[in-house]
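We did not get these values from a lab; they are worked out from the coordinates using the rules stated. In this text the structure is predicted, and so the values were computed from the model without any measurement.
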Structure I
Amino acid sequence: MLEATDFQKMDLYNKINQLLLHGTYITKRHFLRFEVSLYYYNDFFVEVWKTPEFNNIYSIDLAPERSVKEAYLRSIDLKALGLEI
């Protein structure tokens, strides 16, 4: 199983492939000019930052637990998804 530190070291293309093949999409939010999608992957959370006007992925980064709680928990039910933090 891929650890968070190993995921972070991968290039953008490999991160996208891993999320599409093995990640679980949870929800999305908007921040400034970005659309930010939250995924659950190998026991950690990942955010995909995308610019909708250009349909371009800006970055894929680990999402710290604190950030997930602050930015997403009001809008999703993790228990309904079978996930708990």
Structure II
Amino acid sequence: MIPTSFNVTAFDEPARVSRLQRWTTVPLLRVLTRTLRFMSLDQSTAAAIDDVMTTTDRDRLESDLASGVTALTGNQVAAFA
């Protein structure tokens, strides 16, 4: 059950696609540590700037995403490849 306070529109944007897709292999996680400068919503490219994510922040992000993929897949995927 999804609570009425849950923002479904915000969830749908990054999580849903126009067709159902299933993973047939464990997905690879690739974290880009360079900061990209936002240009516009219509632009498909971005400019990297000098700011770089720290190793500690990258490790924390990877840990959060790994625990999230386990929860989102009903414990079918325990970790990224």
With Cα extents along the principal axes in Å derived as 33, 32, 20, matching label from I, II
I
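Using helix-only ellipticity at 222 nm (-39500 (n - 2.57) for each DSSP H run of 4 or more, over all residues; to 500) as the calculated read-out, with -8000 as its value, let me know the right label among I, II.
Value -8000 for helix-only ellipticity at 222 nm (-39500 (n - 2.57) for each DSSP H run of 4 or more, over all residues; to 500) corresponds to I out of I, II.
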Ranked by relative contact order in percent (Cα under 8 Å, 6 or more apart), which of I, II sits at the highest value?
II
